[in-house]
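Once you scroll down, you'll see the structures, which are given as structure tokens.
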Structure 1
Amino acid sequence: MSLPDRNNPYNFDEYLEWRENFDYYADDPFIQKVVQHFAGDDWERVDHEAREVSKKASLRWRQMAEAIAYPEKRPYIMHYDGHKHRIDRIVRPLETLQMEKEIFSEALFSEKTSPWLKLVKMFIIYQNGEACVACPITCTEGMVEILKKYADTNETKRILRHCQEGIDGDFAIGAQYLSEIQGGSDVPANVLEAVEENGQWRIYGNKFFCSATHADYAMVTAKPLGSEKVALFVVPSWLPGDKEKEIRNGYTIDRIKWKMGTSELTTAEITFNGALAYPVGPLDRGVANVVGIVLTCSRLTVGLSAAGFMTRAVREAKQYTEFREAFGMKIGHIPMVAGQLKKIERLTQQTVAGAFKLYRDFLGLEGGLKGGLVEDEKEESRRKRFEIRELIMLQKMAASWDCTDVIRTAMSLLGGHGVMEDFSSLPRLYRDSAVNELWEGPRNVLLTQVFRDLQRAATWYPPTEFVAGVLKGGDAAVIKYFQGLIEELFVYPHLFKMDDETIAVCERWDNFCQELYHAYQTIALEEIMQS
């Protein structure tokens, strides 16, 4: 019975108490099972350190991430100081600076940090959304990996050490400035100019999407003067001794962009006017190294961050349905709600499982990451490397897409509260997820790239055999089903003929790629559940 009561006693305290005290790792049996399955002999150490970092991520860093999400705390730029000196100071709240320092002090990319420990720590941290740390972590990882392969001067070796092991307790942050106004994903069309002057490289021109603008160093693509080939450089934000003076290294931050999500993180337009730059790798291999190493790391991490976002969203939505009553029952007991919850919980678990399985496959690559295909590689290794390359793109597309869908459904399970920014983190995670769909290549670009890759590799890795390789260990009938689909699709030579038939094929290819990666995730989840 519901009678009038001007002092309505209803509150959310029970739900909030659970949320405030939930430990991302210690209270999640599924992720513990995943870690135990994949970490192997390193499991006990990984499990111990995961519990330690989770205590911080679940409480202190979560509270900081929520505090800096308010619009009045978003970063802004001061172009000049009070004495007319150009400083381009990015002003961020104290909570961001403190959280960033604590997280990077975890030494995620140190030689002393095992790959599985790094992955698990990142997964736990990513449950707090972007929070001005997720993108910088990803970018720093890509910088470390490329420099581990190509750092060959005192300057580049010092940058690597600064990012990887820290210098005097300070761990550097990396960024990636690739996109230009004429086309973000079309890196070969870059026109930023690199000029060798008196034995040093200087860069000139504009970059249009520069995230993690507060970073210490950035990987920057540019074309050497007179060349059509894109080269890769690492550019310090400040030269030695200049950071304290706020004198930037030959560039200006023109403006901070106003974007939908990841709002705690600045994305800017930058003009380079003679910034000192250090070449990374051969000058004619910039695109290959960016795609094969730098973007590969970033795309791999997008899948992991999607898994983290989804894990938190589903967990909080599920608990809410067990707390909230409507129409005389817990809303989780309403079949429609229960069905939706079951669907997103399953999708989340398979996304987590797929991310960990793909990482295991990635770690198994002989010789690690390469810039492009290795022509003289043994066929088995060459095929495996190709599988991982395509799976990373498939995961980036599928996981980021599913993440947004899952969080939207989770928000709906909270009813009107689901879109209230001060009620839960779900709206923020939703906006961050929408940005993740676009970063490191939007869906249409990656779909086209996978199609072209499979065409080019068809002579030494036929598409039907590729499907069997990717779904190895899966149900034979499922493999046969996807082999039949890909045979039908590859009757078409390309996806660029502007007619209704090609448009229909593009739609079928989109669906095929999503379903294929879901099948890979299903194999991963079944492997875990059977262990």
Structure 2
Amino acid sequence: MTKQERLIIFDTTLRDGEQSPGASMSREEKVRIAKALEKMQVDVIEAGFPIASRGDFDAVYAVAEAVKDSTVCGLARALDTDIDRAGEALKPAVSARIHTFIATSPIHMKMKLRMQPEQVLEQAVVAVKRAKRYTDNIEFSPEDAGRSEFEFLCRVLEAVIKAGAKTVNIPDTVGYNLPEQFGDLMARLIATIPNSDQAVFSVHCHNDLGLAVANSLSAVQQGARQVECTINGLGERAGNAALEEIVMAVKTRQDLFNCRTGVDSTQIVPCSRLVSNITGFPVQPNKAIVGANAFAHESGIHQDGILKNRETYEIMRAQEVGWTANRMVLGKHSGRNAFKSHLQDLGFQFSTEAELNKAFFAFKDLADKKHEIYDEDLQALITEARTEDYHETVKLISLKVCSETGETPVAEVILSVQGVGEQSALAKGSGPVDATFKAIELIVHSQTQLLLYSVNNITSGTDAQGEVIVRLGQGDRIVNGHGTDTDIVIASARSYINAINKMAFPEEKAHPQIGDV
């Protein structure tokens, strides 16, 4: 595969994807996702925005230490402080990239930056030159390029390429463009800019009109050779272009694309589930490629056609994207070494024996409840075990619920509250979950607002684990809680308590718009 034929996949799940309200990830969770992206053979992983907070810096540094085969990227505004911070965070990386940006649209320059076009041009060049102190792999983005004036956009891009930018990214920051229009913009830029052959042209599209993937693919057909995207289309507002859709569109329609990705598509579904599990953003059943119904056929006509020839109604094989039987061969009599080895195959590493023991005992408990254990169960189990360690100020000791026809449900909870000891409360509600939440609130008095309550089955069957996502809001803060159990009421209680614990320990975080391209 020649360089010209290669379509570079730039994943920004850890940076732009994290800007979804409630989708914040811990350092350890970012490393887990980064390792899964590396296993998928993603070319570039944008690990975060180091200047945003100490937590972001540490996460980028940790990803840079952990990832060996993919390029690790840090985002920076076109400011010396941002670029220096990114350079420091990327020091451990085998292959590092600094991605710097400044807005170029009239509305952004006037209303946000309060700068004249010539000042913006000068600052863009200075930023690229500053970034060269740390790496030769520099990417520049003119924020809101989709609404920028064409001649000025050409001047800026020509100047930053001359200054040393190896990649120039064209963002449709607000999802404003249409496919034909955006593809035409890409073609005109490449044809007009004198030194366009000295840089890779990239796209970064938002999904406000549901066109992020279409706009990205249109740009690829017109010469873009990098696409910035996220797992499950995660991202701010309506999200970003979905990596799985980009990769499989290019792979499936080779008659229309003169390029190929290096992505191992069989890792798409496992990575999708991991991201969903960690962020608490469930994948809708009819989501392309990774949705539970993506390869399901209910119509009799469709089923008949599939039985006669798969290609009558399927343009891809489910196995190509990782829809395989991920059944774990271990059972409740399996030993620790086999358990540890299997989890390592799934990308999980244990830093201490105590951590391994905790996960192993949780597996044994689950094996007593479920006859068959799937990889998805294990992912949820590890996420549950590690989120419980998240400043566990409040802990569920016991839960008793009474629910019967014609009677008001009642829940009694006993919680361990740090510094106070065990406390109990009894509450009635419209259902067992409502009663449980009200009983918890009688103890913790969180003064939060319940923004989301979501229940999903992790695998099929009546003995499946239930996964509950609770989203709580308090002022400007939004947090997700995660809980799993074969008993959905217990899973709900764990999820609510997990969110309460996160809310009690706010992490320093800059406003997400600070890093939006």
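Structures 1, 2 were shown, and distance in nm of label points 7 Å out along Cα→Cβ at positions 221 and 437 at 2.3 was computed from 1.
Between 1, 2, which one scores greatest on mean count of other Cβ atoms within 10 Å over residues 181-188? List each step's numbers first, then the result.
Numbers: 1: 13.8; 2: 19.2.
The structure with the largest value is 2.
Set 1, 2, criterion distance in nm of label points 7 Å out along Cα→Cβ at positions 101 and 253: the highest-scoring structure is 2.
When Cα Rg over 2.2 N^0.38 Å, for residues 197-340 alone is calculated for each of the structures 1, 2, which structure yields the highest value?
Numbers: 1: 1.58; 2: 1.23.
Result for Cα Rg over 2.2 N^0.38 Å, for residues 197-340 alone over 1, 2: largest is 1.
Using the calculated result -11500 for helix-only ellipticity at 222 nm (-39500 (n - 2.57) for each DSSP H run of 4 or more, over all residues; to 500), pick out the matching structure from 1, 2. Structure of origin is 2. When distance in nm of label points 7 Å out along Cα→Cβ at positions 149 and 173 is computed across structures 1, 2, the figure 1.7 traces back to 2.
Computed from the coordinates by the stated procedures, all read-outs in this text should not be read as laboratory data. Quick caveat: nothing in here was measured; it's all calculated off a predicted structure. Cβ atoms are built from the backbone, for glycine too; each structure is taken alone.
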